Structure P
Amino acid sequence: MEGNVEVVKIPKERIGVLIGKEGGVKKRIEKELGVQLKINQEGEVTIFSTKDTKDPLALWKGRDIVRAIGRGFNPEKALKLVSDDYVLEIIDISDYANTPNALRRLKGRIIGSGGKSRRYIEDLTETYVSVYGKTVAILGEYEPVQVAKEAVYMILRGSSHSKMYKFLESHRREIKRRSMELWKKD
C-alpha cells in the first residue's frame, strides 16, 4: 500500500481549517487513516499512504475528508467520512448558471430564506449540506445523500420549493416504512 498518492486542491482560505489549531485536524486525519498529508500554501494537498495504512480505501477517504473541508464542512462532520457508511457528493452549480447573477440566485434558492431550504433538506434526509463557492456538497449515508442530491437538482432545474419539500417528505415516509418493516422482521 505504501507509495500510493492522492492530490486534492482546496481553496486557500480553507487551509487553516484543514490544518486546525496546532495542527490538530491534520494530525487526526493522519492518525485515523494511517496516511500522511502534505499541504502547500496554494491549497494543494497531497495524501500519501504509509506503513500504517491499513484500510485499502484510506487514500480515497482522506481525499474526500480534505474535499469536504475544502467545500465548507467543519472537520467534525468531514471526519465522518472515515466510516464506510458515509459518502460525499459535490454538485457544481455553475453547470446550471451562465452568469454570476444566476449563480448567486441558485445558491440563494438552495439555501432558502434564513437557511430554511438547506435545513429542510438536511433534516428530512439526515445529511449535511454545504453551499460554498460554486458548489453544493452533501455528506451522509449513501441512500439519503442520493435523495438530498435529487432535491438539490430539482431546485437547480427550477422546481418550486414546495414541490421539492413534497418529494423529500414522500422519501422520508418511504424510508421510515422500510425501517419499520426491517424492525418487525427482527
Structure Q
Amino acid sequence: MNAHLQPTGSAYFIAKETEQPVTHTLSVLVDNEPGVLARVIGLFSGRGYNIDSLTVSETEHERHLSRITIVTRGTPHVLQQIKHQLERIVPVHRVNDLSVIAAERGHERPLERELALVKVAGTGNDRVEALRLAEAFNAKVSDATTEHFIFEMTGKSNKVDQFISIMQPLGLVEICRTGVAAMNRGPEGM
C-alpha cells in the first residue's frame, strides 16, 4: 500500500483507492441551542473527518434556527456518509450538499464568499505597493496608521488566498478569516 494511503483510523481510507477526494460545501439547518455545534463537530472528529471551513450563525430568530456551513473533503462515499450521519443528529432539521445541488443546476460551485482581515506593516515603497494591490483586489482599508494597514476583503477563498500570498513579502503581520458562507443560486431557499 502507498505510504500516503496507509490506514490512520480515518474513514477516508475505507473507500477504494480509485475514488478521488473532492471538496463539498454542506449547509446544515439546526436548532439554535447549546451543545448543537459540539455534537456536529464531534461527529466529524469522532470519525476522522476533517473540516476545512466552519461558519455558524442564527438565521431565523423567531424559529430559533441556525445555519452551519461546513466545507469538507472526502470521497463521494465518505461525503454521503457524513450527510446521512448529520441527518440523524436530533436537533438537525435539514442537510443540503450545496455542491451537489449546484452541479444539478448546471453551476460549477455554490455561491461562496469569505471575509478576511489582513494586517500589513511597512513603510515607503512596500506601503504604497500594499495599498495599490489592495485596491486591485477591492480590499477596503478598515484601519490605518503611519506604520500599518488593516485591509478588509470579501471574496472567494482562492481570491483571499491570493491576496494573502501577495501581501506576504510586503509586511504581512496577521490574518483573521471568517470561513466560507455559502448559498445556492436561484430563487429557492434551503
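Bear in mind that the values in this text are calculations on the coordinates, not laboratory data. In this text the structure is predicted, and so the values were computed from the model without any measurement. Cβ atoms are built from the backbone, for glycine too; each structure is taken alone.
Of the structures labelled P, Q, one was used to calculate relative contact order in percent (Cα under 8 Å, 6 or more apart), giving 23. Name it.
Going through each structure in turn, the value belongs to Q.
Looking at mean count of other Cβ atoms within 10 Å over residues 93-100, point out which structure of P, Q has the largest value. Don't skip to the answer; put the middle values down first.
Working: P: 12.9; Q: 18.4.
Largest calculated value belongs to Q.
Given -15500 as the derived value for helix-only ellipticity at 222 nm (-39500 (n - 2.57) for each DSSP H run of 4 or more, over all residues; to 500), which of the supplied structures P, Q does it correspond to?
P
Computing distance in nm of label points 7 Å out along Cα→Cβ at positions 45 and 157 gives 3.2 for which of P, Q? All intermediate terms of the calculation are to be shown ahead of the outcome.
Values: P: 3.2; Q: 2.0.
Source structure for this number: P.
Name the one structure among P, Q that distance in nm of label points 7 Å out along Cα→Cβ at positions 77 and 109 of 2.7 was derived from.
Details: P: 2.2; Q: 2.7.
Of the structures listed, the value fits Q.
Looking just at Rg/Rh (Cα atoms, Kirkwood Rh), which of the labels P, Q belongs to the structure with the highest value?
Q
Here Rg and Dmax of the Cα atoms in Å, for residues 53-124 alone has been calculated and equals 15.1, 47, so which of P, Q was it run on?
The read-out comes from structure P.
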